[in-house]
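The data blocks that follow each hold one structure.
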Structure I
Amino acid sequence: MSITPRRRLSPEESRDAALEAARALLLAAGPQAVTLKAVSAAIGRTHANLLHHFGSAAGLQKSLAACIAERVTAKIGAAVLRARTETHDPREVVDLTFDAFDTEGAGALASWMILNGNQDALDPILEAIHRLVDHIAEGPDLQAVSLHEETLQLVLMALGDALLGAAMARALGLDRDTARKMATRRLTYSMQKKS
C-alpha cells in the first residue's frame with residue numbers, strides 16, 4: 001500500500017483553498033459550520049495550518065466575509081458603471097445586493113458573527129461597500145450624500161430580507177420578491193429624480 005503525499009501548497013494557495021472550503025460550508029450548512037476544524041478537514045490540512053493563516057475561527061470568518069464582500073462589490077460596481085453607459089435596469093444592482101446577503105451567505109455570516117460577540121464582524125463588508133461607494137461617487141453629477149443614503153437603504157433592505165424576508169412575506173401574504181421590487185422602485189425613482 002502506498003501513501004500519496006499531500007501536495008505542498010503555497011501560503012496563498014492554502015489560504016485560498018481554506019476560504020473556498022469555508023464558503024462552501026457556509027452555503028451548505030450555515031455560518032455555524034464555518035469552524036477551523038471543519039475547514040481543515042475539508043481541505044486536508046491541519047488545524048494548526050489554519051491557525052497560522054487566520055489566527056482563530058473568528059479570523060477565518062472575518063476573512064471569509066471580506067472575500068465575499070470583495071467579490072460581490074466588484075460585481076455591483078461593474079453593474080453600476082455599465083448603467084452609466086447604457087440603458088440599464090436598476091433591478092440588476094438590487095438583485096446583486098440582495099443575493100450578496102442571501103444566496104452568497106453574507107447576511108447570515110455577519111449576523112452570526114455579531115451574535116457570537118465578534119463586534120468587528122461587519123468591518124470587511126462595510127469597508128468593501130465604502131470603497132465601492134467612493135469609486136462610484138467619482139462619476140459626474142453625483143451627490144455623495146444621496147449615494148450614501150441610497151446605499152444604506154439598499155444594504156439594510158438586503159440584509160433584512162436575507163434574515164427575515166421569506167418569513168415576513170409569507171406572514172403578510174406577499175410574494176417573496178416584494179422587498180426586491182420595493183428596492184427597485186426606490187432606486188428607479190432616485191435615478192429619475194437625478195435626471
Structure II
Amino acid sequence: MCYHTKLSSRLDAIQRTFNSKFIDPGTYKPSEAINGFSFPKTPVITDENRGEIEMYNWGLIPFWAKDDKIRKMTLNAKIETVTEKPAYRNSVKNRCLIIADGYYEWQWKDPKGKEKQKYLIVPKDQEIFAFAGIYSSWTNPETEDLVNTYSILTTEANELMSEIHNHKKRMPVLLKKADHSNWLSGTEVSNFAFPYEVELKAKEV
C-alpha cells in the first residue's frame with residue numbers, strides 16, 4: 001500500500017519537471033513526511049487542467065458520500081478492482097498525477113510485524129515523479145464547500161517491493177514520465193498494473 005510519501009523538492013523544480021504552474025504557489029509547503037491519514041493537501045495535475053498544479057486532499061470522497069468518513073478507506077485504490085468498487089467506479093475516468101519525490105514503506109522483521117524496518121523508496125531515473133491517481137469533487141452537505149480529493153492506485157509488488165512490503169506485497173503505481181499523458185488521457189487502467197513498473201531503489205531510514 002502507500003500511506004506515507006514525501007515531497008521536499010523546490011517549487012520551481014516541480015514546475016519544470018511537469019511543465020506546469022502552481023495556481024497558488026503559497027499553498028505549497030515542502031515536506032519530508034506526508035501522512036495520508038491526516039488527509040493533507042498535496043500537489044496534483046488533473047486531466048482537465050494539465051498545465052496547472054493544484055492542491056487536492058488525499059483520501060477520495062465520492063460525490064455521493066453523506067460525510068467524509070470514507071476517506072480513511074480510500075487513500076489507496078487497488079488497480080485490479082478500481083472499476084468495480086462503488087467508492088471508485090465513478091472516478092475512474094477522472095485521472096490525475098499525484099506529485100512526489102519519494103515514499104516510505106516498512107518491512108516486517110517478524111511474523112507479527114512487532115519489529116519493522118523503514119525504507120525510503122524512489123525511482124532510479126526520476127528525481128520528482130507522479131503516482132497514478134484518480135480524483136473526485138465532493139460537496140460537503142453541511143457547509144456546501146467543494147472538496148477535491150484523490151486516491152493513489154496500487155498494484156502487485158515487484159521483486160524489490162515484495163521483499164520490503166513483505167506483509168501485503170503491494171506497491172503504488174509510479175508512472176514512467178513518458179506515460180503521464182497516456183494516464184491523463186484515459187488509457188485503460190489495466191495497462192498500468194504490474195508487470196508495468198518503474199525501476200526503484202530503496203534505502204533504510
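Match the computed value -23000 of helix-only ellipticity at 222 nm (-39500 (n - 2.57) for each DSSP H run of 4 or more, over all residues; to 500) to one of the structures I, II, and report its label.
This figure was derived from I.
Out of I, II, which structure matches -0.76, -1.10 when log10 I(q)/I(0) by the Debye sum over Cα atoms at q = 0.13, 0.17 Å⁻¹ is calculated? Could the numbers behind the result be given before it?
Values: I: -0.76, -1.10; II: -0.68, -1.19.
Going label by label, the one that fits is I.
A value of 22.5 was derived for mean count of other Cβ atoms within 10 Å over residues 55-62; which structure in I, II was it taken from?
Structure of origin is II.
Rank structures I, II by distance in nm of label points 7 Å out along Cα→Cβ at positions 87 and 135 and report only the one at the top, that is, the highest. Please list the in-between numbers first.
On the way: I: 2.7; II: 2.0.
Ranking I, II on distance in nm of label points 7 Å out along Cα→Cβ at positions 87 and 135, first place is I.
None of the figures in this text is laboratory data; all of them are computed from the coordinates on show. Just so we're clear, the structure is a prediction, and the values are computed from it rather than from any experiment. Cβ atoms are built from the backbone, for glycine too; each structure is taken alone.
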